[in-house]
Structure 1
Amino acid sequence: MPIIKSAIKRVVTNEKASARNSSQLSSMRTAVKKFESAKTAGAENVEDLYKAAVKAVDQAKSKGLIKANKAARDKSRLAARLAK
């Protein structure tokens with residue numbers, strides 16, 4: 001643990017940010033998995049789940065959690081999966 005006051009504050013801030021980031025990433029992955037499983041099962045609400053998954057990917061990109069290329073790739077895969 002650091003001794004300097006500003007370093008102690010940084011540790012606390014980094015822990016908060018890490019928790020927030022991991023939560024956001026987890027929710028994105030969950031949204032994508034929900035869409036995938038609903039599409040496989042042939043559920044009725046696939047369109048809504050697709051929109052939620054795309055929104056989650058866009059939010060993760062805007063927060064800087066994933067790169068723009070990965071967001072575009074993921075959205076493209078989701079759209080292709082929806083079209084099948």
Structure 2
Amino acid sequence: MKIMAVCGAGLGSSFMMEMNIKKVLKKLEVTAEVEHSDLGSVTSDLANVFIMGRDIAYSANLPSEKVIVINNIIDIKELEEKLKEYFNK
């Protein structure tokens with residue numbers, strides 16, 4: 001399982017999301033490789049799931065079933081809820 005945190009530039013906010021994703025995965029006892037990238041560099045074959053803010057999700061040229069949209073990228077509770085929902089599918 002590979003998870004990619006995505007932001008517009010691939011720097012600050014995606015790195016912060018990567019760290020939060022790792023924290024949530026540890027809490028959920030889920031093992032996955034987590035990386036971060038900018039929106040322009042991602043292709044659907046790079047990860048099983050892509051996590052990004054609502055502000056850039058409309059620009060993502062990715063299959064909707066592979067995208068988790070976050071309303072507030074610093075809200076760990078929202079991230080946890082969305083990841084639980086994804087893994088329970």
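Just so it is clear, none of the values below were taken in a lab; they were calculated from the coordinates. Everything numeric in this text was worked out from a predicted model, so none of it was measured. Cβ atoms are built from the backbone, for glycine too; each structure is taken alone.
Per-structure values
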{"read-out": "Label whose coordinates, when helix-only ellipticity at 222 nm (-39500 (n - 2.57) for each DSSP H run of 4 or more, over all residues; to 500) is calculated, return -29500 (choices 1, 2)", "value": "1"}
{"read-out": "Label whose coordinates, when Cα extents along the principal axes in Å is calculated, return 31, 24, 20 (choices 1, 2)", "value": "2"}
{"read-out": "At a computed 20.6 (mean count of other Cβ atoms within 10 Å over residues 1-8), which of 1, 2", "value": "2"}
{"read-out": "Structure responsible for 12.4, with mean count of other Cβ atoms within 10 Å over residues 25-32 calculated and labels 1, 2 on offer", "value": "2"}
{"read-out": "Structure from which 33 was derived, relative contact order in percent (Cα under 8 Å, 6 or more apart), options 1, 2", "value": "2"}
{"read-out": "Origin of the derived value 2.3 (distance in nm of label points 7 Å out along Cα→Cβ at positions 9 and 57; candidates 1, 2)", "value": "2"}
